[in-house]
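Every number here is computed from the coordinates shown, using simple stated rules; none is lab data. Predicted, not measured: the structure shown is a model, and the values here were computed from it. Cβ atoms are built from the backbone, for glycine too; each structure is taken alone.
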Structure 1
Amino acid sequence: MPSVAPTILSETAEDYKVAVERLTPFAHRVHIDISDGEFAPKFLVNETQLWWPKEWQVDIHAMVARPSEHIAQLIALKPNMIIFHAEIKEDRAALVNQIKAAGIKAGIALLRTTVPSTLTDVIKLVDHVMIFSGDLGKNGGTASLMQLEKVRLIKAINPAVEIGWDGGVNIENAYTLAQGNVNVLNVGGAIAKAENPGVAYAALTKEINKHGVI
């Protein structure tokens, strides 16, 4: 069953606290972005500023150029999963193995221009592949549904891997993404900017789990 994971994208500890409080009444699985201002053109909260309710299942999306400099502190937070980008210049397999050795799921994110066939070895290793269709460090992007073709290509390499999507998810395209075999829809602006984020979350969850009519 596909799921909706609200995204937290905050530049300050104060904004982060507000975002956590807004999501706490209804969120279960949550996607938290961190950024070093290098890989993504914006500084966001870093791993030293992260905290969350104990009942949350948290995926940390590390938009950083050198995950090796962050990984120990991220592991110490004991999230559900740590996702880093395929486009980094470090040893991706070593990072995956380090994360998984700590009992944490490892994920890899692919920018729009990254082709799955160039990442066969690491896709076979990871628990999760996230198709990144947005703009680094920004909420409210546009979902490029052409990127759904990557789902088939990724599954051909690792049939058991979980598929995530980040970028532009909203009530108009959520069902299409879910039908395209995306397992986790990471939702930024459509929830964060909603007048009532709980209502927006419920509507998206209902939308992706509806039964289609032929």
Structure 2
Amino acid sequence: MPSHLSNVYSLLFDAFGPQHWWPGEHRFEMMIGAMLAQNTSWRNVEHAIDNLRQADLIEPHTLYAVPLAELEELLRPAGYFRIKAKRLRSLLEFLLDRYDGSLDAMFETPLPELRQQLLDVHGVGPETADSILLYAGHLPSFVVDTYTHRIFARHGWIGFNADYQQIQDYVQYELPADAPLYNEFHALLVRVGKDYCRKGKPLCAECPLQKLLPPGGPLQPE
């Protein structure tokens, strides 16, 4: 019997179709994007990555050799560029020191071990680590974001006080460990969160998940 979240996935996929996410030309670019996406729009991230691409810096050893001040300027479009430059250098240092810059070697590491290694890198939190694992590594580690929490809580599937790990555990219990499935489901939830399940004025009547709302409409945090 299909799980509850598999039914949710099917409903959203039927409504929206494939989302073709995460944008990026190759895995290293996706890793960079995951680091830069914190607290900014994807359009800003794209501008910063385009700066790196035009400077021919989309390679771990080459990018790490760039002086910090120069890297900051290249990342300026992504916002908080000084903080992000230091965090990106920390990720590059990890990749070079432990895996000699080889993404193949890094992503061959057992998933739980690699996830913890990434979480130990300065500036890498759970959402960033899972974005790297899922989108760059094609590994089944579901990404939880603000949209996921909001949609799940308003529908009563989790509590409003549920933390990142509790939500990820719930999804990974309900759905099979399948990277393409996690990829598409996360992207579909982002679509719902942006277009319908907005923070201030949700458009519940138009949302594909309307029939899954609890009686009385969406729950609100106390």
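A value of 0.90 for FRET efficiency 1/(1 + (r/R0)^6) of positions 100 and 188 (r between Cβ atoms, R0 = 41 Å, to 0.05), calculated from one of 1, 2, originates in structure 1. Among candidates 1, 2, the computation of helix-only ellipticity at 222 nm (-39500 (n - 2.57) for each DSSP H run of 4 or more, over all residues; to 500) that gave -17000 used structure 2.
When distance in nm of label points 7 Å out along Cα→Cβ at positions 36 and 204 is calculated for each of the structures 1, 2, the largest result comes from 2. Determine which structure produced the value 1.07 for Cα Rg over 2.2 N^0.38 Å, calculated from the coordinates; the candidates are 1, 2. Answer by label: 2. Starting from the value 4.0: which structure in 1, 2 was distance in nm of label points 7 Å out along Cα→Cβ at positions 132 and 156 calculated from? Only structure 2 yields this read-out.
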